[in-house]
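Participant: Have a look at these structures, which come just after this line.
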Structure 1
Amino acid sequence: MRNVRSLHLSALLALAIAGCAEGNQADVRAPAPRAGSATTVSGLEGAATIAVDGLGIPAIRAASRLDALRALGVATARDRLFQLDLLRRSSGGRLAEVLGRDLLEADTRQRLYGFPQAAAAILARLPASQRAALDAYAEGVNAYLRSAETLPVEFQQLGYRPEPWRPEDSVLVVLGMFNALSVTEDAERTRTVLTRTLPKRVTAFLFEDTDPYTKALLGAHAPATPPLPAEELRALVTESRERAWAAAVLSADAGEAPVGSNGWAVAGQRTRDGRAILANDMHLELGVPNIFYRAELRYEGREIAGVVLPGVPMVIAGTNGHVAWGMTNLDGDAMDLVQIETHPERPGEYRTPDGWRRFDVAQETIEVRGEPDVAVTVRGTIWGRVAPRPLLGAEVAVRWTALDPEGVDLGLLEMDHARSVEEAAAVMNAAGGPGCNVLLADRRGRVAWTVTGRVPRRRGFDGSVSVSWADGRAGWDGYVPPAALPRVVDPPSGFVVNANHRMPLGEGAPALGRDYANGYRAYRITERLREARSVTEADLFALQLDTEARFFDVYRDLALRALDDAALSRRPALAEARRAIAAWDGRADVAGVG
């Protein structure tokens, strides 16, 4: 998955703990389950046990789904209690409370966006079955909190005890994943700046989202390449003052470089034993502990195993014995920055389709460890909260599925009863969560691709740049119906692939986004799978470890042309670099040179 916004807590946390540990010799033993051990969970509707294997992975047996989720809460709290607390604090804007002023800026951002209020509103709207699941999970976490004799070392060193887990804390963790996977805001800011400062032919050329590798994958669905605007580019080179101004704005609004995920499913017709095989590598920032938590649950004749997000009682990627599923970030466009037209004489008002209206204003209080509380003023509009940063000097409101009670739910809970790729796709299409590509494989040897997460239906604009909604011509008309979301089932190739790239959607498909990853990874995976026959799990694992990087061939060739004899005669020291580049084997191995 492409992670472009995260809190770099590891170093800060290490410093905080080191500072608190000076002169403190408290008992830092953390309770850990023994391999092969089993724990009986009490206070349930029926019997439940948690067995732990040699890797520390819990296997939960329970009479009902709710009891299984209570046991999952116990196991997760036992293994990941401090991570649970950080995840809810990170999303809810409460890190400075325990880690100090260094996290105040991050907390302020979350409060300005209104994550705590959004979590409460989402919780209030959840179906009864999903609310019951969150209640059960919270009961399990809190049962462990009440019984734990020794807290993990982080709590001991930081000197606080975690509060009881609340169902809305689980929603906050879901919203934190929206935050981690979102690429839209920075991209929309960049496109808006470029659109307002550059000629149309230049922006069309710069905004093209189909690189040569993606075009090869799209085939007939690939759009035409915009012409090179040579004259306009030459003119821009001479306009130094305008370029400097635009560069300054872009540098303030630019985001971080993303990373990517890979996923593919191979149908039984192409595997050695006739079973479909799913391979998935969800790339998020490395951390200790891992962002995901492995678990296995059996209840009511069902079995589901895979990875959960600590704090959220549903399997994000895994299998129920009938269907397996994995995900990559969709890079979909689920956010818009709405231009706010402020009254020229009354700055506390803004224009809406129904006339002038006062901003909604509230005060947030952020506690800061060892320092006085900090008051933050937050403002809202009918479209959403006012963004922390202006755009080109003007304020914008954030319209985002993550902050919409109709945009978020725990629909993936229903994956426990899907029996085919069609049933699984229907569950995924109906679920409200971060936008993701979904790769599916079922026990009949079939494979499919689809998407999950709400897709806005835009009116009067395409979402590429920030526009005003004040006159009512632009806006959202709800979301694309689940049945209208794209699917690919049983493709003739015998496999489906996604690596955050643009997929061939065909005529009439809803627009999903535009900020896709370069298609090289998907091209390389597709290239290997086309060549493969009688595929095994070991073959696909080897493909996950593939290090061939022909994406850089063009840059190698450019470097070699630049390092010609004339260049080396002027700078002989570059001869060694030329030899290394010429000898490069085309792989991105640790020991590789070139």
Structure 2
Amino acid sequence: MCGFVTVYHPNHGHAFDANLLNSMRQSIARRGPDESGTHIIPNVAMAHQRLSIVDINAGKQPMTSGDGLDCLVYNGEIYNYRELRLELESLGVHFYSDSDTEVLLKACSYWGPESAVKRFNGMFAFVLWDSKKRRLFAARDRFGIKPLFFAQGNNGETVFASDIKAIDVYFGRNRIINRRAIDAYLTLGYVHGDMTFFEGVYQLLPGETIQYTSSVYAKRSTFWDPQDAMACNTGIISQSDGVSLLSQAVKRQSMGDVPVGGFLSGGLDSTLLSSIYIGQQNASFRTYSAGFDFSQNDEAAIALETAHRLGAIPTAIQFDNRLLKQQELLLNAYTTPFADNAALPMIHLSETAKKDIDVVLSGDGADELFFGYRNHRLLRFEQAVGRLSPAIFSLISKSLKGHLSNSGALGKISRFSDAVTCPLARAYVLAMSMTPRNALDNLYSSAMKGDLSGWRTEHDFEQMAKGFSIGSPMKLVQYLDMRTYLPGSVLTKVDRATMAHGLEARVPYLDNDLVDAALSQSHKVNMGWGDNKKQLRQWSKSFVNQEMMARKKKSFTSPLDQWFREYSFRDVYSMVASEGLMDSGLFEEKTILDLIANHRSCKQNAGVTLWSLSVLGKFLTSR
């Protein structure tokens, strides 16, 4: 796991600033604290920060080919690199190290990068320069586990980086804030698709490549899409095949020359991974769990008991409302606003874990593959109800439009009526929203509304749905999860929190073979009307004492509603209505005052909205 920057210029004689390149590299040093390197040649300047996990004494980057024609910077792990190496060796390719970096470089050289990326089973973002063809090629893994940002300069150059911080260093901190990103963030808690908080700065999408030749023209292509697997329809995964797929996924992602541990919640996903790892490896296994001072959210006791029963060495950290004043710590890790309320606990857990281990296993991805979210059941129910009497619910929705607030019986009835009658992609956004649409419209100033020009976050989701051709409504929900929530929220949370402390997080449920098999199945395999993840629960019987699985999992989320009510009105106002937020001219102060008052008086639960505004305000102040 590492971080890198690359500056590309189509002019062969362009002079790069070595000092600026080093400043960019230093801005992402936390992602790879073990080694650093730079490489400047005609057309391309590359810099790298390395976290050494595989072949610690080799694998230095930027890495060049033996003939010096190709140069690579890379962040991630290729879990099937040994199999790929054997195949390449049988074809006459020679290797000088045992690193996956060299395998990636030579696989791209032998098969061509467009073909090679389809063979990689792992998490990666990389930039490859081919000086013979004068071609720059960049790619991001199937699921978006690793980030890759890029921006076009005014002088023909293109800058790539693992963190927007480095792009800030190159261009300066005068980028225009993207109003659409603000709307997406306040709606969902994260920014989806290829947009970022800055105009002109983009993310490469999961499963996407981009390449430049001798011009500034960029060709973007998709090498993998969830629909590729969904369309296969290979049948229901058997118990024996499921057990084998899980075992192989954990075994693959246990590779490396450093200690491994795991985030443990006490729920099915993380418990299953920990149990499989402990059964496979003859090594101690440490677990890291979060607890909260609010009983409905506190799972520390369950996690500790689970760890002891598995034979692991547990560590748990207890959190309280002091987290609400750590926006700066969050922004230091995530660079731009991010509102997942498990992010700060994960930053602290990662800091603690790094003292003992260098790699941590995380159970992310299982809910997307096996329909484990509460919203999956909600959306399925809404779809079923909407088919029964759409005219009645349409009438209710129109009659109660003015009551779309955060809470209250009429607001809930109105949102439900709207959800059962609107297109599924819009219902998906309603289910995932932190703040209802008309509450956001009340928050926005006329200037903000004018900047948006009628655009809304849900429009992007409706556009995505138009490209979905599998047919099943719940498969569309799964597709939207895989393309938006998983990379934008879940994987972003894990990557930034762990990388803030030089800790590598791995997600075994996002093994290529396991994902392909799971996505090819009907949602009915895992969804009943009263339960979910049926298949994964069945497979767990081969690994875990089912008494542990019978306990109800508590949420790994901070109790924001409770915590904000523990502070005075004045304290909450100072946290939320910061100078940056109010001076931006994007929000109505009276609406913010009403929001705080209504939350404190329990007229509505607006903790997530207050938190997202407080983080955004701190970010705007820092700009």
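Each value in this text was obtained by applying a stated rule to the coordinates, not by laboratory testing. Because the structure is a prediction, the values reported are computed rather than measured. Cβ atoms are built from the backbone, for glycine too; each structure is taken alone.
Participant: Can you rank 1, 2 by distance in nm of label points 7 Å out along Cα→Cβ at positions 373 and 517 and just name the one with the largest value?
Facilitator: Structure 1 comes out on top.
Participant: Another one. If mean count of other Cβ atoms within 10 Å over residues 85-92 is computed to be 12.9, which of 1, 2 is the source?
Facilitator: Source structure: 2.
Participant: Okay, next question. Identify the structure, out of 1, 2, from whose coordinates Kirkwood radius over Cα pairs in Å, for residues 141-236 alone was calculated to give 15.1.
Facilitator: 2
Participant: Now, a different point. Of the structures labelled 1, 2, which one yields 0.75 when FRET efficiency 1/(1 + (r/R0)^6) of positions 429 and 573 (r between Cβ atoms, R0 = 35 Å, to 0.05) is computed from its coordinates?
Facilitator: 2
Participant: When distance in nm of label points 7 Å out along Cα→Cβ at positions 213 and 549 is calculated for each of the structures 1, 2, which structure yields the highest value?
Facilitator: 2
Participant: In terms of Rg/Rh (Cα atoms, Kirkwood Rh), which of structures 1, 2 is highest?
Facilitator: The maximum falls on structure 1.
Participant: Just checking, which of 1, 2 has the largest value of mean count of other Cβ atoms within 10 Å over residues 101-108?
Facilitator: Largest value of mean count of other Cβ atoms within 10 Å over residues 101-108: 2.
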